[in-house]
Structure P
Amino acid sequence: MNTIKITRLFDAARQAETPAVDVADAVLAALAVRRRSATAFQRSLMWMSMASSAAAAALALSAFWVWQHNTDAVNEMITMVSWAAQ
């Protein structure tokens, strides 16, 4: 496109009046509806993540408890047969 044509286009755009249309209320209402639906979805994801974190913590605590009890049994067996190593 020629530079002169672009300059004329810019001049015509500067002289044109903006239309008297107010869409702010409609846009804000549409954004509010989308935000409410997104918030509900995010809230459900938050509850699911909290539940999975609680389940993971319970599994970690039970695994630690089992590990502690199994370690004690192994230590007792080693202590019982330690006389053979001497």
Structure Q
Amino acid sequence: MIFKFLRRIIFDVAILACLVQGWWYAALIVAVIAAWNHKMYVELIIAGLIYDSLYGPVSMNNMTTHIGLTICVVLFILIGIMKKVIRMRE
């Protein structure tokens, strides 16, 4: 139990460090691995929000586009579906 909690925190720190440094693709890879290993890894969606807050492009009418959040929500849903399908076949 404590090992899962520590592993989750290590993944969170790694994702946050990648996001702060601007390594969006590295953060996505770490987040996908963490989402596959943990049951409900909502930190993936939080990573998308952090990315949009830090580096999200701003459109002409001062509305931010939510590219990071959209990608993370799609990945969260796809990984959840893939885990159910693959683990059901085992």
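Things worth noting here:
- With helix-only ellipticity at 222 nm (-39500 (n - 2.57) for each DSSP H run of 4 or more, over all residues; to 500) derived as -26000, matching label from P, Q: Q
- Which of P, Q yields 226 [volume of the Cα convex hull per residue in Å³, calculated]: P
- At a computed 0.95 (FRET efficiency 1/(1 + (r/R0)^6) of positions 13 and 53 (r between Cβ atoms, R0 = 30 Å, to 0.05)), which of P, Q: Q
- Test item: mean count of other Cβ atoms within 10 Å over residues 37-44 calculated as 15.2, pick one of P, Q: Q
- Given 66 for percent of Cα pairs over 15 Å apart, for residues 29-76 alone, calculated: source structure among P, Q: P
Any read-out appearing in this document is the output of simple, stated calculations on the displayed coordinates, not a laboratory observation. Fair warning: this is a prediction, and the values are worked out from it, not measured in the lab. Cβ atoms are built from the backbone, for glycine too; each structure is taken alone.
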